[in-house]
Structure 1
Amino acid sequence: MSVTIYDIAKAAGTSTSTVSRVLNGSALIGDELSAKILETAERLGYKKRAIRKQKSRAIINIKLVLGQLSDPTLPLFYSVPELINSLKKSVPDNQVNIICETSTKPEDLFASKKAANIDAVIFAFCHVPKKTVAYLKEAQIPFLALNRELADSDFISYPNTDEMKKLTSRVIKAKNSKSAIFIQMNKDLDVTIERRNGFLQACAELQVDAQVETLKSLADISEDFIQDLHQQNCQAVVCMNDIIATSFIMRSQQSCYQVPRDFSVSGFDGSSITAVLPKKLCTVKLDMNTLGEKSGEWILERVINRSESPCQIKLPGQFISGETL
């Protein structure tokens, strides 16, 4: 029976992904560990399979982790095809194979034999568990988080807190409101917390009363809910995302209220769902093409050029003034 990288990993006391990288000539693994793995492979009689290459192009395998889509509205904000196309265009001289995954657990990310050939992992719009971060660092597998900020790790993100703070200030000042409300769903998500913090910071600086409403579903935006806000003279409505903002505006119209006459309303993300509205929504657009391009540049530097320089990029969101303030 031929010797596999699993046999080498077990004998060397390391992971299969680390063995794979050493056997493929990666410079990301330390000299001492590399020497141990190569010695173990030789001692066990390992013979490397011939790998087909496409001329001089490097073939890069990227695991793209999308997370569990517990929120069915997420695809309306984040276009995965747009992200992937932009990423590949940024690495034109190489073949990038994208393997999608929904689990962020290390035992699932590297469950199959082919997983040993993964060159890097990109987590797109999902929480990255500390256990997974520790595993990837120990295995010396490059990884990147998109629109999530990880301490001491690579990320490319939009500054949700800062952008929401600036947006909230605009909404409040539009009507010189004395109170404002932040409408959210999934209150414990990282991105929700970041945006809520931006809202609260703006309210504190402008010295206005801040309310936070957590919806179980969009159906909670009822006629009674809107009437209560109107009676409280709470005219500044800051929504966690464009879906909530769109629902609020449509329900307001059905309840004989008008935006922006009765309420100033903002969204967030720049979703295409806002095209159903009669007026252009005030929002902050997070551009997927830019996120994909920067991810491709990260692959070039971290995976192909084997750079060890940290990558922590905050991209500016694009403010869309709209007609709802």
Structure 2
Amino acid sequence: MLNNFEHIKNALAAARNLGNCEIIPVEESRKGDGVIAVINRVTFTGIDSNNQLHKENLILKTAPTHEIYRKSSPIHEMYQNEIYAYRTILPTLREKYENLGLKFVNFPECYLSNSEEDSEYLVFEDLTCDGFKLWRKQETMDDDHLFMVLENLAKFHSASILLKKKYSEVWKNLIGNLNDVTKKFFCGTDFCEAIVDLAKTIDPILPDQNDASNRFKMFRDNEMREFLCEFCNQTDSESVIVHGDLWCNNILFKYGDATNPTKPTDIALLDFQGIRLSSIAVDLSYFLYISCSKQSMSAIEKYLQGLGYRQ
């Protein structure tokens, strides 16, 4: 980590033409905040050509270097994918979408990145300094937060449709360089076995001699591995660019209304390592089943139809 910090410090100093630079750690990611990453909030300082102090708050996302992690996951490909997302995919989607006079979904600006194997990293603006906050991941989201995510997810997905319809060559080039790391993660590691093992932990609470329970166990033991791998291969003419890992830890909310401080007024999406070409349903189902309460589900279907989503 220290070697990476030194590399990042020197690269930032060169990019900003600063001397006497320092990176001062503020906060390291807590357990569960980053599975394939170490996230650090830092303050970067230096002296500019006018002998003035330069100071900025940044987020450093660095890849794990331990051999066990790197052998068990396609870490290098995941960082290559995310760098491509922030450098090319997201700016392209935003440009074409906002050319229509519409506001695209927020994402942090990536100032610096490195895809060299064993020392991958990305350097971002720190959106928390602008008032953005994470949701409480132990709780399901209320309707205000759910609907804001869905509204912005609709923007994200519709930008793909716009590119396909109006800028077909740009679209082909964009997705031609997109690497489906989810497929490598599911089918090239022990991830599927881990999911099957996790599914076995609910056996004690399943009803005995129950048809649904028996069907679930048969699927889990005989078909689940193949289903997960096949799921990653399913793309067609209706596929769009999806986030691929849309849960509360990859979403920031901003609360800008002093009269209603618990209602979100803006949103930003983070962590695009799993970005790929797939069905809109991938993002919708993943987000809703993780973040939505049973009570809210009844209102969601009608709301999705209002956003233009259809079965």
Structure 3
Amino acid sequence: MSETGIQSLPSLDSWFEATRNISNLYFNSSFIQNRERFPNQLDPMIKQIAMNLPLPVTNDPFKNFTQLIYLSQINQAMTLKSISEVCRLHSSVDMINPKTSQGHTMGIMYWQINDMWQAPTWSTIEYGLKWKMGHYYAAHMYAPVYPITTLTPYLANITDENAQLSIDVVNELINGIHGDLTCWIHTLDTIMTRLTFGGSILFNSSGIQNFMNLSYPLLMKRAHCDNNSQCILHCIFNSDHYPVEQTLFLSRPKNYQLMNPNLNIESIEQLSPTDFNITLTVDRPALFVWLDITANVTGYFSRNGFHMFETKMSINFHSWIPIINFHQANFEIRYTSLFDVTLP
């Protein structure tokens, strides 16, 4: 059994439950530091974010803090996802290294699910029950049938002739399963794809199956990718259960030239007293799309923190309590993507 965890900041709505003083809400304020129970953790959090993600460029302290909340939750979600995938990939007995004992990861859990107050913590659900990005990722990364994409060596250069892109599928269902895996190589300047490939996969029982091993430099050449930070791999595994998506960044997200995806909400439709359908549109790919709802409505989205590689996407929202006399103007949904962090 393995355990892991990493801190993130809760949403503004959670902070406003603890203080209404805006001057308290900036990174490393005495108010924030007093609520950090792990000594000297805030500076390492920034360093962890800066390793992979663009830092805010705004001079507005409150906007800066708002964007750091978003980035800290991306950092937590991606860290939990990455560790989970390594452990799941090495959960097979066949993957155990007898010399180093690498493997033996038949179980993994993360610390922690819930919060006892509003603070920087390891939780994926906030004190007021709002889901952080990490909780949406946890619901996804523990899917019983799950594709895992790996670039070896990590962040390999496209000129490395030994670099390899591997795609494995984990099946934890007792019965066999059949599905189709389709992968696309995208750039951030257009919805059009550079390359499409894939195939069918059949499991007769539970286990891990290596689906494909590809020469990384040859794949990049086929996709006309001139460097690592130009292209992104996105895959979907479709089976009788439900589609499972997987995205692999071929470089650190901060190295990509982020372009305005023109992310918008086209419509919000009430399906029942507690369920709503939200239609989002973009005209370029959008990374780490995050939806947040007004503080007086509690519930969760069908997915969040996702990447949009299509011009239109529908997301559902489930409210914990019935909403009567719904009017879209009073149903405020805030939305953002990684591009917004680059704005002053």
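Every read-out reported here was derived from the displayed coordinates using simple, explicitly stated rules and does not represent laboratory data. Note that this is a predicted model, so its numbers are computed, not measured.
What to note about this one:
- For -13500 (helix-only ellipticity at 222 nm (-39500 (n - 2.57) for each DSSP H run of 4 or more, over all residues; to 500), calculated) the corresponding structure among 1, 2, 3: 2
- Of the structures 1, 2, 3, the one that 24.0, 80 was derived from, the read-out being Rg and Dmax of the Cα atoms in Å: 1
- Computed 178 for volume of the Cα convex hull per residue in Å³, for residues 16-191 alone - originating structure among 1, 2, 3: 2
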